[in-house]
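Take a look at the structures listed below.
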Structure 1
Amino acid sequence: MFTGIVQAVGRIAAATPGPGARRLVVDGGTLDASDVAIGDSVAVSGCCLTVVGIEREGGTSKLAFDVSTETLACTANLDGPGEVNLEKALRLADRLGGHLMTGHVDGVGTIAEAASDGAGSVRVLVDAPAALAAFVAAKGSIAIDGVSLTVNEVEGRRFSVNLIPHTLAVTTLRSLVPGRRVNLEVDLIARYVARYAEATT
């Protein structure tokens, strides 16, 4: 489980053929990977991946992950070099500062607009896949590229979020532009409530 509170911005340094569809090597940047072991889970831009290799040098680490064809088919921006949000798995003693997330990407959205509000924040409009629209609610939670955010408004498939200066400073969301594809994970509770309603009606 994860919280959507990004711990570091890393970079995919290499994406090569591997035992899955791709072997990713991620430069962890400022991520404290001293307690990360092979077999651990790390959220990479919202996608839960298993660490299969670790290379430590000085105070930095490179983490390797095998990514399946299925994962690549239902996520965005995990198939080549670029910045990624990183979060280690939640421990029972940790604070839950965002919201509970599984790291299972539900779908890929598209940025429709990203505009400054003139006061340091950025208002972002996102077009979600039609299958996810029912799970997105105003004042509810959603994860965009692994970042826990609050939904401001919803109209059909399109929803808006506000990115405060701190979020822009410590995540990859500072680079959002129209047309960019992003990983979405809907609220866990909303998903189970919908499934229960479907099964009992």
Structure 2
Amino acid sequence: MEQIRSFIAIELSAEMKQSLARLQGSLKEGSRTPVRWVDPDIIHLTLKFLGNIDVNVTGDIINVMEKAASGVPPLQLELSGLGVFPNPRRVQVVWVGMAGEVARLELLQKNVEAGLKPLDFAAESRPFRPHLTLGRVRDRASPEEREDLGRLITNTPFTSGGKMNVRSVNLMKSQLTREGPIYSRIGTVELK
């Protein structure tokens, strides 16, 4: 059985990627905290991380995606707000939030989650919070460096930086390499 690492996601518009690159650039200039920044070209909005799956299940997953997308019309999203997980004093992840037709996005994600249960994919224990990961603080970062980055994020004004029309959702394959992950599309489902 061939296994592939996969996830269900929405790919970003070129305008959003450019905006994220500019934001990352200003954060890099303002911080000495060791952060592994995500290449803006591969940043995506994850609806469901699937982990390692049997390649033979991809057709079933795409069927679930088609059912989940039916009845969810295309939607508009925009970048909105800059934040961190878990909190500004112990930064581990730097992210940008989403605004716009988020209720439709949440419905789509909920439909995907429910449709995957019969395929034995465990439901996510945390509530869905649509965000784009900009970077992850490296393990070697000191508590002071994490807090400094938290202050920078808190004091960086970022309200909006690009919009996009979401017309489809994708099943993606993730290959981990030393240079970073390589993502490729396995299947695409149109919102209807």
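Thinking only about mean count of other Cβ atoms within 10 Å over residues 112-119, which of 1, 2 has the largest value? Provide the component values of the computation, followed by the final result.
Numbers: 1: 11.5; 2: 15.9.
Answer by largest value of mean count of other Cβ atoms within 10 Å over residues 112-119: 2.
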Ranked on relative contact order in percent (Cα under 8 Å, 6 or more apart), which label among 1, 2 comes first with the largest value? 2
For the read-out distance in nm of label points 7 Å out along Cα→Cβ at positions 104 and 144, a value of 4.9 was computed from one structure; give its label from 1, 2. 2
Compare mean projected area of the Cα convex hull in nm² across structures 1, 2 and report the one with the greatest value. 1
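helix-only ellipticity at 222 nm (-39500 (n - 2.57) for each DSSP H run of 4 or more, over all residues; to 500) was computed and gave -3000; which structure, 1, 2, did it come from? It would help to have the intermediate numbers written out before the result.
On the way: 1: -3000; 2: -9500.
The value was obtained from structure 1.
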Structures 1, 2, by distance in nm of label points 7 Å out along Cα→Cβ at positions 16 and 152: label with the highest value: 1
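Bear in mind these aren't lab numbers, they're just calculated from the coordinates by the rules spelled out. What you are looking at is a predicted structure, and each value in this text was computed from that prediction instead of being measured. Cβ atoms are built from the backbone, for glycine too; each structure is taken alone.
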